[in-house]
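The structures come next, written out as structure tokens.
Only the coordinates and a few stated rules stand behind these numbers; no lab work does. Quick caveat, the model's predicted, so the values are computed rather than measured. Cβ atoms are built from the backbone, for glycine too; each structure is taken alone.
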Structure P
Amino acid sequence: MEKKLETTSLLAKFILDTGYKDIPKATIEFSKQLILHCVGGCLGGTTVPSSKTIIDFVKTTGGAPEAAVMGAGFKSSAVNAAFVGGFTPHAIEVEDGSWPGAASPITVVPASFALAEKLNLTGKDIIESFVIGFEVQGKMAAACPGGHTKGVSLLAAMGAFGAAAAAARLMKLDLPQTLNTLAITASQAAGLTDASAGFGTHYFQSAASCRNGLTAALFAKAGLNGHPKALEMKHGLLELLCGETGYKPEMITGNLGKPWHVMEIRVKKYPICTLNHRIIDGVLTMVNQHDIKPEQVENIEVGVNSALPRILAYPEPKNQDEAQFSLPYTVTAAVMARKVDMDELTNAKVNDPKRKEFMRKVKTVVHPEWDADVTTTTNPYLAGINPVAIRLKDGREYRKDCAYARGGPEEPLAPEEMVAMYKPLAKLVLPDKDVEKTADMMMNLEKLTDLKELNALLLGKPKK
């Protein structure tokens with residue numbers, strides 16, 4: 001199919017013409033669980049040191065008290081609230097995502113909540129805007145494998161379109177305004193992968209996506225315009241991000257809502273880069289199944305493709321941010337603690353001499369032959385199957401091929417497991433009674449015709 005497809009216009013029409021009634025019940029139920037997990041990240045992520053910089057900035061610059069800055073204890077403008085909300089769940093590395101494309105709810109949910117509060121909308125409105133926004137973002141990201149090859153963060157670049165689509169839907173923009181929203185967003189869509197992993201900018205990009213998408217819709221409503229073919233035109237966004245042959249426009253608009261992309265989301269069970277997850281699942285399975293003690297281990301070998309070390313780039317991490325992108329450290333935590341959670345990512349544990357010594361036992365073997373063909377939609381970072389071998393000092397050896405992490409379409413988590421993941425995150429800033437109440441309210445979000453109580457509870461009480 002020729003790339004003269006009117007991608008921008010077709011997306012605008014989809015946003016305008018699609019509603020809650022078009023979304024299957026199963027998609028609505030799963031979406032509520034994803035919203036819950038994302039909000040948990042918004043709350044718990046405020047306790048991460050890097051989040052303080054963003055929160056302090058928003059508090060200092062100020063803004064009309066339109067929406068709750070979740071977990072921070074104050075209100076600000078909807079744009080500011082979305083900005084913080086796009087940062088905090090990423091900073092704590094609980095951003096669920098779909099592959100290929102790395103699209104995540106964290107660039108949609110905060111914008112939907114902030115704008116819904118500003119406009120006095122309902123729980124159904126939040127669900128509708130999330131599913132539609134993520135559909136636009138997810139299909140765009142999945143259709144652009146060339147972006148990965150060029151080092152573009154599709155989570156950030158396409159995430160801005162998720163926020164924009166959700167905002168356009170919530171604001172009930174007409175077709176020209178929605179088209180302008182997408183065009184304005186295209187002028188702001190950006191993100192770096194290799195140059196941000198392990199740094200605060202990695203989280204800042206998703207925050208900017210939330211802010212930029214929401215701002216685009218507000219400007220479009222105010223009358224600002226943009227090129228009606230900003231995505232598909234020569235030297236348009238898709239070509240610039242992905243190269244002339246690195247994207248497939250028919251994959252963006254040819255199957256919108258068929259199926260809903262939200263059902264492709266993989267839930268993150270650990271607060272670390274998603275590329276670690278299937279490997280950690282395999283390590284934990286073997287350690288628990290065979291009762292492997294750290295002192296018994298001679299070495300651990302993990303097979304990877306050549307793209308993965310570009311992101312998991314810290315063999316000897318010095319702090320939490322680097323540890324979240326360190327395969328040796330996360331494997332070490334899985335063996336020594338039999339868990340990988342925020343307790344295992346403190347700077348003290350990352351720099352513990354015993355852990356540093358164990359990390360040297362973890363080796364990666366790069367297999368270039370596994371690398372994905374960038375002309376397809378295969379994600380280069382997840383190309384191949386990660387084989388893990390744990391060798392013990394007594395000569396025993398255990399092996400496991402890690403094809404996927406539990407929590408994706410192959411093996412979804414149960415709703416009660418999603419609620420269980422929300423609670424420890426929320427407890428970092430909410431009292432127990434509010435944790436339970438907010439979880440119940442969000443699991444029944446479609447029944448909330450007034451969001452005032454929920455938003456008030458989600459303000460939280462930051463610990464000193």
Structure Q
Amino acid sequence: MARVVESADRRRFIRLSAAGGAAVGLAGAVPRGFSQPAPPPRPGDGQTVTEPERDVPVWGQYDVVVVGGGIAGVAAAVAAARNGASTCLLEKEFALGGLATLGNVVVYLPLCDGMGNQVIAGIGEELLRLSVADGFNPIPACWLPDGDMEQRRKVRYRVTFNPASYMLALEEWVLASGVHLRYDVRFCTVVKRGDTIQAVVVESKSGRSAVLCRAVVDASGDADVCARAGEPTVSVRTNVAAGWFYTWDRQQLRLVPHSEEFGRDPNLAPKGERGFAGDDADDVTAQVIESRKGIRRRLEALRGKSPDKPLFAAILPTIPSFRMTRRLHGAAVVRESDDRRWCDGCVGMTGDWRKAGPIYFLPLGCLVGVVSKNLTVAGRCISADGPAWDVTRVIPTCAVTGEAAGTAAALAARDCGGDVSRLPLHVLQRRLQEQGVPMDRRLAR
């Protein structure tokens with residue numbers, strides 16, 4: 001049970017009881033000396049620690065708190081700030097962009113449906129243009145203003161970018177929007193009153209602290225906020241070892257998009273490979289280790305093709321290369337069968353990066369919490385299932401859901417005390433369209 005209290009020196013505190021942290025009592029045998037260390041506890045053996053109740057300092061209060069600084073998170077934070085909300089973006093790493101930058105996944109996948117129709121614009125297009133603003137690669141000529149419409153049916157609206165330049169550009173872009181950015185902050189839990197999240201609790205170099213908020217956007221990639229807030233979630237243990245990396249031969253950097261084989265449906269286990277869960281601590285470590293073993297094997301194979309030429313590993317991914325881990329199971333679930341099926345709750349659109357033709361209309365119901373009225377979700381942890389989850393997890397669609405979630409959070413914080421369920425749908429849709437977000441019913445079947 002959480003409550004906000006005022007201390008004698010007038011600093012604000014949140015008082016809460018939590019599991020995990022500083023140990024006070026430990027059940028089980030403890031050695032008296034250091035010569036015979038106790039074996040690690042076995043999973044499920046019942047050992048626990050008790051953390052005392054403590055006062056957690058509140059270091060900020062915002063209209064919108066966004067957890068996670070990948071593409072979905074930066075889109076959500078900037079959208080919220082542009083709509084007048086005081087906004088805080090929390091990121092556990094030391095750079096923005098997630099897999100796009102720290103994971104070297106440098107392909108900004110298509111904003112079109114492969115049939116000549118642009119289905120993503122707004123912040124999604126703005127972020128694509130930002131990714132190549134350094135001149136690293138050009139935007140396809142047919143997708144420039146007054147471009148050849150016939151060519152647009154043949155050439156998809158996508159680019160590849162330099163992850164280092166994009167990392168720098170994203171940080172500058174977010175800060176220029178007025179977002180309060182905090183690096184090296186790990187989300188821990190939420191403090192709720194009834195069906196409302198009152199605060200987000202984090203750990204950083206400054207210790208444990210809390211951020212008060214009117215609305216929260218879960219852009220963690222792993223539905224971490226959803227899980228701590230008691231939302232229904234779905235987890236999969238079907239990720240494979242993977243890691244895009246660069247090599248250097250003393251003349252040129254080359255990208256090697258390394259990955260074990262995986263299928264279209266994240267619910268199906270990979271053939272002949274161990275699957276990894278992104279919400280299991282042991283699996284996360286195992287996936288990283290196996291991925292680096294695979295990188296070493298791939299590097300040796302490349303060296304074997306040209307044994308007389310030097311070849312070195314140059315830039316490795318610094319975060320786990322998961323595709324899909326844990327997601328919200330929302331009031332609406334986007335499925336492969338929803339291809340070109342219009343929904344009245346549409347807050348954005350996306351094509352299918354894997355093939356030409358499909359279009360998905362994304363409903364607000366796949367972005368909002370079920371039991372937490374002031375929670376929205378963005379990125380790869382939205383409510384989408386099967387092959388449609390594979391469609392919605394990628395960079396451009398993350399930007400779409402980020403803009404929708406951040407805009408909804410800001411408007412709800414302003415007009416509805418953060419309660420997204422009270423936000424009139426037509427108000428949100430009109431605002432998104434004013435921001436350039438396409439919602440073209442004519443493209444539905």
For this session: Kindly point out which one of P, Q the value 0.40 was derived from, the read-out being FRET efficiency 1/(1 + (r/R0)^6) of positions 139 and 211 (r between Cβ atoms, R0 = 35 Å, to 0.05).
Result: Q
Problem set entry | For -15000 (helix-only ellipticity at 222 nm (-39500 (n - 2.57) for each DSSP H run of 4 or more, over all residues; to 500), calculated) the corresponding structure among P, Q | P
Exercise. Computing semi-axes √(5λ) of the Cα gyration tensor in Å gives 35, 31, 20 for which of P, Q?
Worked result: Q
Seminar exercise, completed: When P, Q are compared on FRET efficiency 1/(1 + (r/R0)^6) of positions 251 and 419 (r between Cβ atoms, R0 = 30 Å, to 0.05), the highest value belongs to P
For this session: Kindly point out which one of P, Q the value 11.1 was derived from, the read-out being mean projected area of the Cα convex hull in nm², for residues 291-426 alone.
Result: Q
Problem set entry | Per mean count of other Cβ atoms within 10 Å over residues 131-138, the highest-valued of structures P, Q | P
Exercise. For which of P, Q does distance in nm of label points 7 Å out along Cα→Cβ at positions 91 and 203, calculated from the coordinates, equal 2.2?
Worked result: Q
Exercise. Any idea which of P, Q comes out highest on volume of the Cα convex hull per residue in Å³, for residues 59-178 alone?
Worked result: P
Problem set entry | Comparison of P, Q by FRET efficiency 1/(1 + (r/R0)^6) of positions 115 and 195 (r between Cβ atoms, R0 = 35 Å, to 0.05) - largest value held by | P
